[in-house]
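These notes open a run of structures that come right after.
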Structure 1
Amino acid sequence: MATQTAYSTKAPSRAELDALPGATVVEFGTDWCGYCQGAQASIARAFEPHAYVRHLKIEDGPGRLLGRSFKVKLWPTLVFLRDGIEVARVVRPAGAADIAQAFKSL
């Protein structure tokens, strides 16, 4: 099994995300979150046919401004952006199908 990518403690600013061209998925969570760990296989499966989509894994928590700007309350939360605008969101995906459905919005 492949090693899972850790959530980055360095987040871009909201303005930087808003300015990104094309498709981006921002995944909010933490490395110690059981829900986040449990969702990684489903997230990886859902991303397989969408390798061209930018995927940012950002650590969230108290005092993390980027997550607050998206009103993230539960982990993992995947925010789907097209040209910096949110077009879909998946909170605590039950499986790859939940995420695949959101990809259709991109």
Structure 2
Amino acid sequence: MALSKLQLSELLSIYGDLLTGKQREAVSMYCDCDCSLAEIANETGISRQGVRDAIINSEAALVKFESTIHLARLIKDLSKAISSDDDKELKEIAIKFISKE
């Protein structure tokens, strides 16, 4: 299943440093700037097919990172806990976890 541009952008913001510079640039232009494959190819000097391959391979890598590490899911769960008034103790734990350096 292909991710939406928003989902892909969210994973890129979390795991982007694990991609190559070219992959990161192509996915960012595709998702965040809404550039076409031809526009990205023109801007980066990569062929249109190369851009397409970079985006597809990057998406597969980002999905694999998330399925292994689950950091995006954890962030969403922590955000829900912080915004919830149901469980004060859980909220305090989530805030402490996020604020740790």
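Please treat every number below as a calculation from the coordinates, not as lab data. Remember, predicted model here, so these are calculated numbers, not experimental data. Cβ atoms are built from the backbone, for glycine too; each structure is taken alone.
Suppose FRET efficiency 1/(1 + (r/R0)^6) of positions 35 and 51 (r between Cβ atoms, R0 = 30 Å, to 0.05) works out to 1.00; of 1, 2, which structure was it derived from?
Working: 1: 0.75; 2: 1.00.
The correct label is 2.
With distance in nm of label points 7 Å out along Cα→Cβ at positions 59 and 91 coming out at 3.9, pick the structure among 1, 2 it was computed from. Please list the in-between numbers first.
Working: 1: 2.4; 2: 3.9.
That value comes from structure 2.
Compute volume of the Cα convex hull per residue in Å³ for each of 1, 2 and report the one that scores greatest.
2
Could you figure out which one of 1, 2 the value -24000 for helix-only ellipticity at 222 nm (-39500 (n - 2.57) for each DSSP H run of 4 or more, over all residues; to 500) was computed from?
Details: 1: -8000; 2: -24000.
Of the structures listed, the value fits 2.
Any idea which of 1, 2 comes out highest on relative contact order in percent (Cα under 8 Å, 6 or more apart)?
Greatest value across 1, 2: structure 1.
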